[in-house]
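Derivation of every value follows stated rules applied to the coordinates shown; laboratory data play no part. The shown structure was predicted, so the numbers you read here are calculated from the model rather than taken from an experiment. Cβ atoms are built from the backbone, for glycine too; each structure is taken alone.
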Structure I
Amino acid sequence: MAKGDFGQKLADWMRGRNGSDELSTAATLLAFILLVINIFLHTLFLNLVAIALMAYAWWRMMSKDLEARENENAWVAELMGPVRPWLHNPRAAFAEARVYKHLKCPECGQRVRVPRKKGKLRVTCPACHEKFEART
């Protein structure tokens with residue numbers, strides 16, 4: 001086998017498959033955490049849950065139904081909502097939370113970021129242009 005052939009064959013095999021996405025990465029990370037915890041607890045249940053999570057992550061990565069996997073991933077991302085930035089980069093999320101306050105538009109529910117410590121502000125929603133007042 002010539003150098004680079006394996007990489008090319010792997011790339012050809014993965015073409016048209018979902019690959020790693022946020023949900024499969026989260027399932028793999030959770031499985032790894034459960035396995036580390038299970039080193040100390042020695043329970044069959046945690047082993048089975050970790051194996052099931054790994055199988056689920058692998059199945060997601062190998063799936064050719066890209067639209068369904070994308071919809072599932074978007075659903076989980078929406079479910080996580082404001083927690084998501086804290087999981088991705090806690091340091092940046094903490095720094096951002098000290099400088100800005102996040103509000104929800106009363107009309108459309110759009111998240112609006114306003115600076116902190118400015119007193120009472122009149123905020124205009126960028127999505128629906130509704131004007132509302134908020135304390136920062």
Structure II
Amino acid sequence: MTKDIRWIQRFQNFSRAFTLLRSTFDDCKIEDLSQLEQEGVIQRFKYTWELAWKTIEDLLEYNGIPIELPIGARNVIKAAAPAFFEEIGIDGDIFIEMLEARNKVSHMYDFEKFRVILNDIQNKYLQQLDMLYGFLLEKRVEND
């Protein structure tokens with residue numbers, strides 16, 4: 001039955017994307033990666049971020065929690081903060097920062113700024129995404 005629930009379908013994709021992003025840092029640090037590999041990390045971050053906020057959106061809709069229009073990442077994060085972010089320790093400000101970082105890297109040509117975002121992915125964003133992953137995994141198990 002759970003495979004027909006949209007947020008669970010999206011969570012499966014988020015789970016795969018997050019696992020790939022997280023695996024990048026299992027055995028190395030950003031500075032150990034080549035420039036091409038670092039660009040790959042940015043790509044993984046971008047699609048993981050997209051799946052994260054869209055999974056949150058689907059979960060909010062599934063639970064009947066309203067999202068302010070226009071529906072987009074910022075308004076989804078604003079709705080998620082009181083709905084469950086605060087309960088599980090996710091920092092909504094860092095999620096907004098991730099949104100801004102994701103938008104910046106789409107049009108960034110300054111490698112020094114690029115490195116700042118890579119460090120933030122490794123040192124801040126992964127922790128927040130991991131908390132989201134754990135929460136969503138627990139919710140998915142509850143739906144089985």
Can you rank I, II by mean count of other Cβ atoms within 10 Å over residues 29-36 and just name the one with the largest value?
I
For which of the structures I, II does the calculation of Cα extents along the principal axes in Å return 43, 30, 24?
II
So mean count of other Cβ atoms within 10 Å over residues 21-28, computed for just one structure, reads 13.1; which one of I, II is that?
II
One of I, II was used to calculate relative contact order in percent (Cα under 8 Å, 6 or more apart), giving 29; which?
II
Computing mean count of other Cβ atoms within 10 Å over residues 13-20 gives 12.6 for which of I, II?
I
If helix-only ellipticity at 222 nm (-39500 (n - 2.57) for each DSSP H run of 4 or more, over all residues; to 500) is calculated for I, II, the one returning -22000 is structure II
